[in-house]
Structure P
Amino acid sequence: MKKSLGEKISDSIIYGFLALLAIACVYPFIYVFSASISSSQSVLSGDVLLLPKDINFNAYARVLTEPGIWMAYGNTLYYTLLGTIVNLLFTICGAYPLSKKRLMGKSFIAFFIAFTMWFQAGIIPTFLNFKELGLLDTRTSVIIGFAISTFLVFIMRSFFQSIPDSLEESAKVDGANDLQILWKIYLPLSKPALVTVGLFYAVARWNGYFWAMILLNDESKIPLQVLLKKLIVEMSLSEEMMGVMDVASQYSKETIIYATIIVSIIPIILVYPYLQKYFVKGTMLGGIKE
């Protein structure tokens, strides 16, 4: 079907806007990577705008040989992997009962769960709660303390509700109980939803730093994002690093920071393309009505 002149103009405007938006999103990644492989003089003088200058990988060599980086990296992987598993377990256990019409007081329970989305205790009461429970400076506080998202519980519930009741009825005729129905019917059919919800949780775990910074004092327990925050905001590096860096060196605080940022985002960048097909489908789950 041939497009009119007005349609061609509007399409050109839309494509132009999307192109500018794509450039605005991609440019920070290109700049950070270029700065991370440029010399310190080029970065400090502002010569690096898009392409790297005086290419070298000294900053990466320094980052990858810093023991604190690997310890923080390991902590982040631990919090992300175990935390996401715990998140999915709690989310499934919360969403599955709420998806059943036979649940007594379903509306009442759903209201009080949704209530936590609108009103929260706040930072200080939450911190005091962790303190009274004896969870300060423990890995458990990071894993269990943020084990569920109310919003994602309702997303998962919506998907469970979209599964035909006839499948459950057939399974019950064959003698299956609720746990067997959940494990053998609902979860296999919920792969797109599980991957989507799991990706939301994993990204939140990987990028999370605020509560880890508040709750954890032991340097051996802090995740990579907390260490990265110290590098960026506080410009706090080890005494050994500080002793070997100056303007004339091939790397500086800035290049170390940029290299650390690139190292920290590599896992998410590598995983996302494989999960994108599930993510695109799963993002539509919230639109399903009861």
Structure Q
Amino acid sequence: MTSALLPTYVRAPLAFERGEGAWLVTEGGERYLDFGAGIAVNGLGHAHPHLVGALTEQAGKIWHTSNLFQIPGGERLGQRLVDATFADVVFFCNSGAEANEAAIKIARKYHAADGHPERYRIVTFAGAFHGRTLATLAAGGQQKYIEGFGPKVEGFDQVPAGDWAALEAVIGPETAALMIEPIQGEGGVRVIPHADLRRLREICDAKGLLLIMDEVQTGVGRTGRLFAHEWARITPDIMSAAKGIGGGFPLGACLATREAARGMTAGTHGTTFGGNPLAMAVGNAVLDVVLEEGFLDRVARSGLLL
């Protein structure tokens, strides 16, 4: 039978009726141990009772009001993320690509607000994956994803990770920021050495650039710390997060220092559904679990054992 869905995925002939913790169950009762976790999304497993309870309770109250009004759950989740990270401010959206779009805009606006709109170029690293929008495709730089969609969005320069001569050569008067994943997923699960991340921080500080950390896949406890860059003992200026932050509910976030985000004033960015009450309820429930004493230690220990 021909599907009505756009054929952009090669789907396995397999469908699941329900999930239980680390297990997925088909309509016929076959059980599969879920090592994919929805592509690094279901960090707390399937049908986690605390997440189900939070979503169900909020669904009986209010789903959507728009960001023209205050959303108390968002204020709470934002403050909790600020308290747990380097950041001073948070922008909520729906996906990792949107979080990276926000990060790119924040970096460019930072320099424009400082009187240097010519500083808009962002250096990324070979093997990166930053999303499927036109801008994040260009940031990722992988030709197999860019081909056929017209001219590549301008403003991105890419160099091999660890090639310091190439990086120094590409940084110029138009460079605004460096953008990197602490562990490249699409690039073959390549860990960027901690010393390299520290050197990138030093380069940014020396040249007046912003450091953007893409933690869409690596964040929210996946490496045994809340965010992977913490292992390198550095802080970025801007960071994107998504996937695990909603535990399976669509949620993304862009975190930044107040200094980095100084150009983002009323009207400079927006979202219809980002930060909606349902997402905020689930996001807070995720943090209830992930920030619980001992949880991240158990993650790190489990990872070591595995």
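Quick rundown of the values:
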{"quantity": "With helix-only ellipticity at 222 nm (-39500 (n - 2.57) for each DSSP H run of 4 or more, over all residues; to 500) derived as -10000, matching label from P, Q", "calculated": "Q"}
{"quantity": "At a computed 0.40 (FRET efficiency 1/(1 + (r/R0)^6) of positions 72 and 152 (r between Cβ atoms, R0 = 25 Å, to 0.05)), which of P, Q", "calculated": "P"}
{"quantity": "If percent of Cα pairs over 21 Å apart, for residues 80-191 alone is computed and equals 41, the structure in P, Q", "calculated": "Q"}
{"quantity": "For Cα Rg over 2.2 N^0.38 Å computed as 1.28, the structure of P, Q it came from", "calculated": "P"}
{"quantity": "Top of P, Q by mean count of other Cβ atoms within 10 Å over residues 16-23, largest first", "calculated": "Q"}
{"quantity": "Which of P, Q yields 19.2 [mean count of other Cβ atoms within 10 Å over residues 40-47, calculated]", "calculated": "Q"}
{"quantity": "For 0.35 (FRET efficiency 1/(1 + (r/R0)^6) of positions 128 and 176 (r between Cβ atoms, R0 = 41 Å, to 0.05), calculated) the corresponding structure among P, Q", "calculated": "P"}
{"quantity": "Of the structures P, Q, the one that 31 was derived from, the read-out being relative contact order in percent (Cα under 8 Å, 6 or more apart)", "calculated": "P"}
{"quantity": "At a computed 4.6 (distance in nm of label points 7 Å out along Cα→Cβ at positions 184 and 264), which of P, Q", "calculated": "P"}
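Only the coordinates and a few stated rules stand behind these numbers; no lab work does. Since this is a predicted model, take the numbers as computed values, not measurements. Cβ atoms are built from the backbone, for glycine too; each structure is taken alone.
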